[in-house]
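Each in structure tokens, the structures are laid out below.
Any read-out appearing in this document is the output of simple, stated calculations on the displayed coordinates, not a laboratory observation. Because the structure is predicted, anything quoted here is derived from the model rather than measured. Cβ atoms are built from the backbone, for glycine too; each structure is taken alone.
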Structure P
Amino acid sequence: MDGYDAVIVGGGIIGASIALEISRPGMRLVILDRQEPGREASWAAAGMLSPAPDSPASIPLVPLAQASLEMYAAFVEKIEGISGSTTGYRRDGTLEAFFGTRAETDRDELVAQHRRLGLEAEAICPTEARRIEPEISREIGGAAWLRGEATVSPRELMQALLTACRKRGVEIRSDNEVRQVCSQGNRATGVKTLREFVSAGCVVIAAGCFSHLLPGVARWAPTKPVRGQMAALRQATGGLQGVLRSSRGYIVPREGGVVAVGSTLENAGFEKKVTTGGIFKILAAALELAPHLADAEIIETWSGLRPDISDHLPVIGPAEMEGLFFATGHYRNGILLAPITAKIVGELILRGRSSFDASAFSPLRFGGDISADEKAGAKNADYNRMWSPG
């Protein structure tokens, strides 16, 4: 059998979005995932679509995030149209709340920063905030109204996206662990899984926090996992209209009176578990924002592993090796950045160039150094343990 036109390593929101973007009649595309596609960081996400920087390090990401947010309505319309399923997309805005003696000062600084970056933001008083969201805490000292922000239901989106991929002819293989990128000369020729060699015209690495575990890949994508814990609550009374957020946490409304609350940032390696301290922290932040949630039922808790990079910026673009592309390391922004990442990588694969300048996110920015572990083939106990099926 002839090879595939492209093999995408990783079946989360980024890998699946790229597959859908490049799918064309007659093209042979395959997504390979180490477990069930869409069950890692994408499944665990809150689904906030906010282009605002959450730290000074993420300011270079703002233009990319803005461009992706502008694409989102068309992105979900395409997915819903092909799949026949909903994605939970809502553009209800976000209230950023501030507490304490510096509330108004902190609010004004955030609004000023947003405006410098070209982001829409309005400083409002507590009374105005309660008009927008009656359930917000009466202890707030000020708020910023971020009218243009949106949300999506990540699990609904992933299900619809994978269905759309299948309907467009993309082959999706679960429990298919990729162990090596294969090459001939300076060109990628496919990948080796635990079972077989999969020949392809190009290879896309979109394996999230697991990307660096592939031998030779860490030089371009030195990812690491950052654990985030979450909870879902069913409101006993009231109903939040849009996202509530503070420096300590956030609340994201879902259908049926359910809200998602989060989250933690933990360097816990690949250990996915829910801890008492983690849940206490996120529930305390949620109650500070919306005290009526004290009577809410906890219906689910979970944790996920975000794919981080040392500079907290994603890795998007081609490597020196011809036919090898990267789309990983999206950290806290994978759901938001899926449309623009798919567009960039899709244009690079299909046209050889992108209409968006993504040079700041190039995998070449790390210098291409090969670590000692990679030279040894990364055949250590942690590698074998973390890349075992399931």
Structure Q
Amino acid sequence: MQIDPKKQIELLSRGVAEFFSPQELEAKLKKGKPLKVKLGFDPTIADLHLGHTVVLQKLKQFQDLGHQVIFLIGDYTAQIGDPSGQVKTRPVLTEKQVKENAKTYLDQAFKILNKKKTIVKKNSEWISKMKPMEMVRLAGKYNVARMEEREDFKKRLESGSQVTIQEFLYPLLQGYDSVALKADVELGGSDQKFNLAVARDIQRAYGQEPEVILTMPLLLGTDGEKKMSKSYGNFIGISEPPGEIFGKIMSLTDPLMYHYYELLTDENLLKVKAKHPKEAKVALAKIIITRFHSEDKALAAAMEFERVFARKENPSKIEEFTMHGGAVEISLVEVLAASGLSSSKGEARRLIQQNAVRVDEERVSDVEKKLTKGRSYLLQVGKRKFLKVTLPPTPSHQGRGK
């Protein structure tokens, strides 16, 4: 490599949670060959969010330094389920669900990685070909006592919750991925520490030099409490509309906003903290939207946010929805659920009770509220959701024969 190993390590160490170990990485770099750097994602959801990009950006650093990066889609391991951080056994995904979720992963990953310089693999390429005895031999290369030391397994066993043998297989198969790819380095979130450590042991058991591990801090979700996750509903998807991303970032608390700056940007945190918090949030939102959409869309989202929320005006573009059928009057609850402004009638009732719903700019608190057919309404849920709903009049029955 052209860049001095110590300078590479200095750059690659920035923002890392744990590093196993800089000395091992230096020894590998001194061999003078590009390293194989692996990052795996199980397609358990359809879209990547900002939490995923923390480790993707670190992978991009390796790529920019001339190393061979491998984006691994865990299409086989996703059907087993990663037990990391789980308080109970994950529900098993079907092969069809995994394939559907994997469709969008690459397009989203290539918003960060250089497509031409990225090797893409699926672990079904080798795991699905393993014979039963090969799987048995893999299972014989790790100790049950070590597996039981795993923190999430230990907690579940102590509380009387079950841990299945299937879950023991997950870190073994993830470790075998590193054997199949002959990985020199593997990246992951800090919640992957156990799985990655197992991979080092599995490589040794197969006679390979163990990979170096770099774990990245977990990005907190928009609630500021749990890690960002679609299952927690506290995520910002990188494929979400620019206006939605902008609004979510503007709703962050100040401490959380600085946390996002630290993990998602290279901005000087002291300079960021010298700004007014609102100005800093606007700047952060523009950085994120520019990265995953475009600068023009970032500016447009900023202008729209200012117009709607600072000047209290309605959005310039409001989607429309027409609801047919029903009686002369239709309940607001039914309209909210049918139009997608709420996920269900139950959620619609809760939103109304929480004073989060407006009809023609008037706040509604009555869950029995009715809307009359033959006219249109402007509905608003929360601060960011607007919809123009049209309820056509009930067709006349005159002129129909019997």
Structure R
Amino acid sequence: MRILDIRETAIPLKSTLKNSSFDFTEMTTSVVAVITDVVREGRPVAGFAFNSTGRYACGAQMRARFIPRILAAEPQSLLDATGENIEPAKVLAVMLQREKSGGHSERSIAIGTIEVALWDAVAKIAGKPLHRLIAERYNGGKVAERVFCYVGGGWYLPGQTIRDLQDEMLRHLDAGYTMVKMKVGGLPLADDVRRVEAVKLVLGDRAALAVDANAKFQRDEALAYARALSAFGLRWFEEPCDPLDFALLSEIAGVYAPPLATGENLYSTQDVENLVRFGGLKPERRDVIQVDPPQAYGIVQYAATVAMLERHGWPRTALFPHGGNQMSLAIAGGFGLGGAESYPGVFGDFGGFADDARVENGHLRLSDRPGIGFEGQAGLYRIMRELTA
């Protein structure tokens, strides 16, 4: 077998959402198709992926370096021991040829998106859901049926009132979620505290609440928020500062007693190891690591990151991948992680899960569809199929 072609296109998200740091009006995403010569049901098997929301399309690197390297490789050199399927680790090694150590963010998203599309193809060729294939390779064969899933919301919207925010959170509860997350940092501290108080009031004991500052704060504001939010008993305070500012993060951890969460903007195993060594986060505090696997070189490298964290005493239940999409859901289920996030109705075709997915008591049942399961998302799958025409 062989990889016939790899194609990429950039798609605008067309969103007016705003968090504490930026809006999404210019946001784009790269959609990738890996087309193989394996034929199922009369058509070549193709694997798909996209770089998750919050990262711009990165097709230039793909087209200039990574796709040509794969297509120029001897096809047999990219296969597993059976010779009947692709070995993603071998393809990853080919993409990393002539790449200097470090500088991960310049290339990791482009590489990771291609790598996850490869996994989609591998799982389809194997006739298995991706989460099952990952569990067999990286989780001792422990296959999950359901994954805990929390919902991200509480964005800053023009004209939004506190009542509007409360109504949004109540809709998430009615949809079956038992944990919600809201944005902070887009208004003055006193106003944000009132927003958090209002959401806590309507949630009561029905759901846990987390907040997300999207790495906006410098030292003084970060510490002020940490002190003000400590009394609310939040599930976590997410990205209070730049995740690479380990000294400040450690200082915040000394002020903020409840759990912290960060890591979605780290792009290598080494970055994550530095975070847990020097950033003041500890598993016994119930702190959370949020590495985004498709953006950090993909699933093979994420397995190395998980192994590293376990050596440092971090359980898999402390890992919640960023993403809010089918890719992160399959990865969370396959590795046996703490859970995944969800962004229903937020990013158009690129947000959420299969059209028939239903949240029950905070959990989402994993699909039996081969691969990642994009076929269950009609709008997104139409976009992806256009790449194979």
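For the reader, a short list of remarks on this structure follows.
- Across the set P, Q, R, distance in nm of label points 7 Å out along Cα→Cβ at positions 150 and 294 reaches its highest value in structure Q.
- Ranked by distance in nm of label points 7 Å out along Cα→Cβ at positions 38 and 342, structures P, Q, R are led by Q, which has the greatest value.
- With relative contact order in percent (Cα under 8 Å, 6 or more apart) derived as 20, matching label from P, Q, R: R
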